[in-house]
Structure 1
Amino acid sequence: MALQLICGVDEAGRGPLAGAVYAAAVILNPQRPISGLADSKKLSEKKRDLLSVEIKQHALAWAIASCSVQEIDEINILQASLLAMKRAIEAMQVQFKITPDLGEIFVQVDGNKCPKIDLPCEAIVQGDSKVQAISAASILAKVARDAELYALDKIYPQYGFAKHKGYPTAFHIEMLTMHGISAIHRLSYAPVKKLMLLNH
């Protein structure tokens, strides 16, 4: 009988006003357990970075994907998150050539909705603190998204992305008001939309 492989999936960046939304899919190796896995929001940045390296080294398979700001504005953040998850799962299958003889993949997603995929899938509310593979996915997605925001901070230094990672902090709103909306802000989000209306 083929082994059942658990593929954990999670996203990062639903709340921010700027940047893409990221998702990761991870199949952990039962023979190479990783200690310290937890919901990425409960870990320090340093700890996430270290675990991210370990996950990539020891997992049976992993992939990271994203959905752009334009896609978020077009299809809404929920659909964009699910699409990013679908892309991560599909990329993982392609990259690691996971065939049915390796085992049956069962996908477990953080949240209450499953992406449209061809694999059996279950959504688990607060899965990132209940399922190790989902915790691992949440860490990879968060580290990848933070890396993008550090890169965007160099292109748009006036917004302070390195500090708040695009989340709607008082400082971010203040900088938005002062400098206006950039090409990487999500126009469908209320604080950004409000500014657009004020400036028209």
Structure 2
Amino acid sequence: MIKVLIIDDHAIVRRGLRNLIIETFAGAQIVECGTGQETLQATQQETWDIATLDINLPDMNGIAVLKEMKQHQPDLSIVVLSLYPEQQYALRALKAGASAYLTKETAPEELISAMKKVLAGGRYVSTSLAQELAAYVSGETSDSLLHTLSNRELEVLRLIGLGKTVVEIAAQLSLSVKTISTYRARMLEKLHLKTTPSLIRFALEQHLLD
């Protein structure tokens, strides 16, 4: 019997994952979490064998949640299951300690294969992600500018792309307006852009929005 933590802010997605896991792993003990805080509380209170984690959580950045989960439980296998394409977050997730990164377009059979592999102590990398990793290592990736952004900058960029103001972003991330303005200035410099609308357009082009 394995203990599984399902982390996603959509109840219907959690239910689908629960049903799929139960069909495959008989007797699995499953707990669902809809927020980052619920997730961290669960990892502090109990030990888990594997977790599926969505990057987009309502209260915390998924990469930050992943890092804290690994701090609490270094041996926990985490499969990131995200709406975002691999080229945006996969490298960041793997560096943060994820054992696999899959998009929500992944076939159920591939997700199960990934879970079995990481439960056995391995890592799972899809063919497309393997190609992306090879391109990144060789410096051939076409979205190298995106990789210059820190995880926090990427999070702020996504929120700017969603049309949120600096004040709204500061409130959501529990940071000062000055700090968010600094992040915005750094992103403009790194991405060779000049205005907030150009940041929004870049976020759209990179498929960073929900």
Structure 3
Amino acid sequence: MTISLSDAGKRYNRDWIYRHFSYTFEKGNAYAITGPNGSGKSTLLQSLSGSQLISEGKIEWIKNGIKTDPEQVYRDVSLCAPYLELIEEMTLSEFLEFHRGFKSFLPGLQINDIIALVGLEKAVNKQIRYYSSGMKQRVKLAQCILSDTAIVLLDEPCTNLDSTGIALYHSLIRDYGNGRLIVVSSNDETEYRFCNERINISDYK
């Protein structure tokens, strides 16, 4: 799947978050959106997800040469971000089963496989509200990277992770990111060192 933006811009009231942004994000590539805190990285990522309407210009999602209806883009997108909440009253297995009802996991992956991949077997029957912040981030990464979507969007993906969690993040990208369109929003190179394209949001003000 390809995301193409032409002279795109987003503003809140009179303030432009980004403007005159023309770029094509292509399948099989990994992109980093960089810039200082508050510069608009997350806003651009939400525009790419289809959850945030742009204020000017054009954005298109193209799958197999056919434009996707913006209202259907969510089917092909998974997003991990600090501002997205988990359903904390559920156990991990309940949450993953609930998620699977809306979006399938990658072929061949069962819920027990996913729990083992993120190292949370001992906490599988514990409500997510009792998880540490690092454990919750592992769950967010699992539901994002391991969902069967063409586009993977990651906003500060190593938030609350220790060195073991960061290594897990990179192994998930390495093992399950091939052939997909990956975009990472971050100002920490640890999170986007595998990206082969880098975009500084400050260049589009």
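Sorting 1, 2, 3 by Cα Rg over 2.2 N^0.38 Å, for residues 125-172 alone from high to low puts 2 first, with the largest value.
Computing helix-only ellipticity at 222 nm (-39500 (n - 2.57) for each DSSP H run of 4 or more, over all residues; to 500) gives -8000 for which of 1, 2, 3? Present the calculation step by step, with values, prior to reporting the outcome.
Values: 1: -13500; 2: -16500; 3: -8000.
For helix-only ellipticity at 222 nm (-39500 (n - 2.57) for each DSSP H run of 4 or more, over all residues; to 500), the value -8000 is produced by structure 3.
Every number in this text was worked out from the coordinates using simple rules, so none of it is lab data. Only a predicted model underlies this, so the values are computations on that prediction, with no experimental measurement involved.
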